[in-house]
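Readers should treat all values here as calculations from the given coordinates under stated rules, not as data from a laboratory. Note that the structure is predicted; figures quoted are calculated from it, not measured. Cβ atoms are built from the backbone, for glycine too; each structure is taken alone.
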Structure P
Amino acid sequence: MTLPEAIDAHPVRRVSRRLAQMPLLVALAFVVVCVVVMCAVLAPWIAPYDPSLQRLDVGVSLPSSDLILGTDTLGRDILSRSIHGASTALVGPMVIAAGAFAIATILGLLAGYLGGWIDTLIMRWVDFMHGLPSTLIVIVVVGVIGGGYWVAVAVLLIAFVPSDTRIVRSAVLEQRPRPYIDAARSLGISKPRILLVHIIPNILPIIVAYVAIDFAFALVNLAGLSFLGLGVEPGTADWGRMLSENRNLLLGGNPLGTLVPASAMILTAISMNLIGDWLFEEFIG
């Protein structure tokens with residue numbers, strides 16, 4: 001290998017080169033995600049008003065110099081509520097995506113590498129879960145338990161595990177027959193060490209890419225539960241809840257009460273999908 005080829009093969013330089021060649025649309029997606037993260041972290045300092053502050057004497061109002069996006073039926077500032085809504089839109093989906101893949105990684109590693117009855121047991125459970133109407137099950141379970149943001153997060157996390165397990169298992173099956181695994185076995189390296197030290201680093205790009213995609217689906221599902229009244233508590237600044245509370249303002253009053261949270265949710269979900277697809281194509285495909 002020549003010196004230029006060796007330099008280009010260095011992992012850090014290779015990643016830097018791919019980041020420099022990032023498409024404009026993906027770069028804009030990263031910007032959107034960064035803005036959402038900033039809103040979630042800095043909401044108490046950048047939101048102009050308390051998101052729960054009710055001004056019944058004002059009621060519904062259109063945008064003005066003091067209220068940039070206007071107010072909802074209770075006189076609450078839509079801009080402040082949209083900024084604070086980034087917190088629930090970010091934390092819950094990230095917990096669902098990361099948590100589901102953490103569990104799925106363990107199950108997928110065991111099923112893909114060990115095989116045998118362990119693989120059969122895990123995959124029959126995955127098949128059983130896939131046979132259930134997951135969306136309906138989530139709605140029923142959350143409704144029976146009593147709803148709540150973290151209850152919805154926990155139920156969605158479990159619902160995401162089967163699909164993620166299939167992904168991890170497929171990645172492990174692709175790695176298992178490779179020469180470096182045979183070499184590790186011939187050297188007497190234990191199975192746990194092979195899984196943790198050799199296989200996981202090689203399938204980590206797949207996990208990262210699909211976590212980003214899972215985040216987008218979790219965001220939409222969690223917002224949908226909030227829209228149905230099964231997610232966050234009434235009055236909470238949440239994009240899905242805002243859609244439910246302000247849906248009557250779309251045709252009269254202040255349509256921004258619906259359009260702003262809907263646009264924020266759609267842009268965030270699309271951005272995470274674009275990032276996940278780009279990561280998959282650049283570092284895996």
Structure Q
Amino acid sequence: MSQKILENKKLLLEISPNMGASILRFIDKEKKTNIFRSFPLKKRQGKYNCYFSGYFATIPYFGAIHKKTFFYKDKYINLPRTHILEPDTIHGEGWVNKWKVKKNTKNILVLEFLHNGKNSFPFKYQSIQTFNLTKDSLIIRLKIINLDKSKFHCGIGFHPWFTISKDSKIFSNTFSYLNQTKINKFNIKEMINSKSLDLNKTKIDETFLKWNGRSKLILNKHIKLEIINKKNVGNLHVYSPPRENFFCIEPVTNIRDSFLVMKNSKAYHGLKILNPKKSFEAAVEFKILN
């Protein structure tokens with residue numbers, strides 16, 4: 001497959017446009033250390049193996065659409081599964097499809113994905129994703145443009161994967177999330193009282209609300225980074241599963257299970273209404289700290 005490489009004196013980024021615009025490698029060259037999880041050398045690059053990469057975008061929404069929670073043409077419908085390993089429709093179409101290269105320089109890669117509104121999300125849209133490698137940062141911008149005749153709800157997510165170590169810890173201003181108590185009842189639950197999560201001791205899959213746009217991540221003894229909201233990212237999802245060697249820290253515009261929340265309550269879900277010919281853009285920066 002045709003990989004694209006962005007590189008400067010300190011950082012190297014390798015992207016696979018054909019495998020969902022996934023990041024295969026994001027490396028601190030000076031420390032000879034992976035920042036995102038690296039794609040296994042023995043794995044074949046294929047439609048569903050994006051799950052083993054270091055990053056993919058979730059477009060036109062983040063999270064799952066559970067059975068009969070999606071409202072379309074005055075009724076709730078089922079959407080087909082997105083990925084063979086997932087029981088529900090999840091994360092949209094971009095991560096399991098090819099992206100077209102629109103621009104490629106030493107430090108910038110611009111990719112495009114078009115969805116025709118068939119076989120999955122029932123609306124037409126265009127996505128533009130820009131990877132920009134600076135001196136000590138990776139900045140990713142993601143835009144969705146409504147090409148349909150109808151308006152629709154949408155969201156954007158940035159989904160990096162990290163290899164866990166004994167030092168892995170995330171610092172944030174918030175660890176409050178929307179907790180479902182009954183079918184149509186939700187409350188805000190505060191997970192902890194401190195400002196950090198030990199990702200070895202805490203196993204969780206929740207979207208933290210009212211993120212202030214800056215979180216420090218200690219990855220291991222070599223790598224520390226700051227995750228920064230550059231545009232329209234108000235939530236931070238943390239996925240740290242038990243008995244796994246990875247975790248995910250995901251800046252997102254909508255929360256997990258957002259379509260289910262929107263269907264059953266008036267609680268915050270983060271989805272945006274996008275009218276025909278209008279666009280919505282989000283951006284995030286992963287800054288390597290000294």
Structure R
Amino acid sequence: MNAFALPPDFDARVLRGEPMSRHTSWHVGGPADLFFTPHDEADLATFLRSLDASIPILWIGLGSNLLVRDGGIRGAVIDTHGVFDQLQRVGEDEVWCGAGVACAKLAKQCIKWGLGPAEFFAGIPGTLGGALAMNAGAFGGETWNHVVSVATLDRTGARRERNASEYSVGYRHVAGPENEWFLGARLKFEPRPGVSNEDIRMLLARRKATQPIGEWSCGSVFTNPPGDHAARLIDSCGLKGFRIGGARVSEMHANFIVNDGTAMASDIEQLIAHVMHTVRDRHGVELKPEVRVVGEAA
């Protein structure tokens with residue numbers, strides 16, 4: 001029995017050789033060996049138990065902070081967007097949010113409930129699962145400032161409830177138990193009855209005026225170095241508009257790399273490396289990518 005053999009019930013539902021360009025916001029990426037969208041948590045737990053222990057697993061949501069190389073993914077990709085979509089108020093100032101819920105939806109629902117500060121979630125172009133994995137933030141807010149506890153699933157299909165204190169959290173960094181993935185989180189806010197959707201609209205309008213919204217990108221490519229901004233450093237090197245193949249540094253915001261519709265993942269990866277080398281040579285600052293690079297080269 002080979003490693004990618006699956007029980008008949010799953011074999012009919014799993015996509016083989018699925019292009020990851022269909023599932024990432026950069027619209028690049030080669031094929032995944034296996035691509036699976038579960039019906040629910042129990043379905044996913046059963047699927048995980050059916051996988052050979054040697055098969056690597058990659059979980060994705062909206063694919064907004066992910067660069068999949070042109071050779072694709074060896075192993076199984078779990079698609080969580082729209083699956084773990086439970087969003088409910090569980091106390092006066094707490095909510096439960098599934099990992100597959102878009103951060104923008106979380107922001108809008110918290111406003112309806114009169115809870116905050118949650119407006120910043122509208123500026124995170126992904127799902128809560130991805131936001132939990134990297135402590136995503138926007139407009140001065142960060143995900144883990146609101147986490148009380150999380151639910152996780154390991155590759156044996158076992159569910160665990162963990163307190164936020166069990167994780168080491170920093171700027172765009174989260175470290176916790178290995179081989180566990182987030183199913184959702186209990187989040188704590190404060191009563192904010194005066195906040196309205198207009199606040200979100202104002203924040204998003206500001207974002208639209210300064211970022212290449214609507215173009216194919218991953219959001220911010222690099223984390224901000226202490227006391228500075230990656231965009232300022234890149235811009236000062238004259239890199240706005242610099243291009244490799246179909247990938248270029250955005251003229252609107254230097255910390256964005258956009259795909260003009262013809263880019264390969266290799267173009268983007270080479271451009272990331274070029275920006276890092278240029279900033280290091282010019283300013284002596286080592287930029288750190290915020291985007292996660294996975295998969296094999298073509």
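For this structure, a couple of remarks:
- With distance in nm of label points 7 Å out along Cα→Cβ at positions 21 and 245 derived as 1.0, matching label from P, Q, R: R
- Structures P, Q, R were shown, and mean count of other Cβ atoms within 10 Å over residues 165-172 at 17.0 was computed from Q.
- With FRET efficiency 1/(1 + (r/R0)^6) of positions 109 and 173 (r between Cβ atoms, R0 = 25 Å, to 0.05) derived as 0.20, matching label from P, Q, R: Q
- If helix-only ellipticity at 222 nm (-39500 (n - 2.57) for each DSSP H run of 4 or more, over all residues; to 500) is computed and equals -23500, the structure in P, Q, R: P
- Percent of Cα pairs over 27 Å apart from the coordinates reads 44; which among P, Q, R: R
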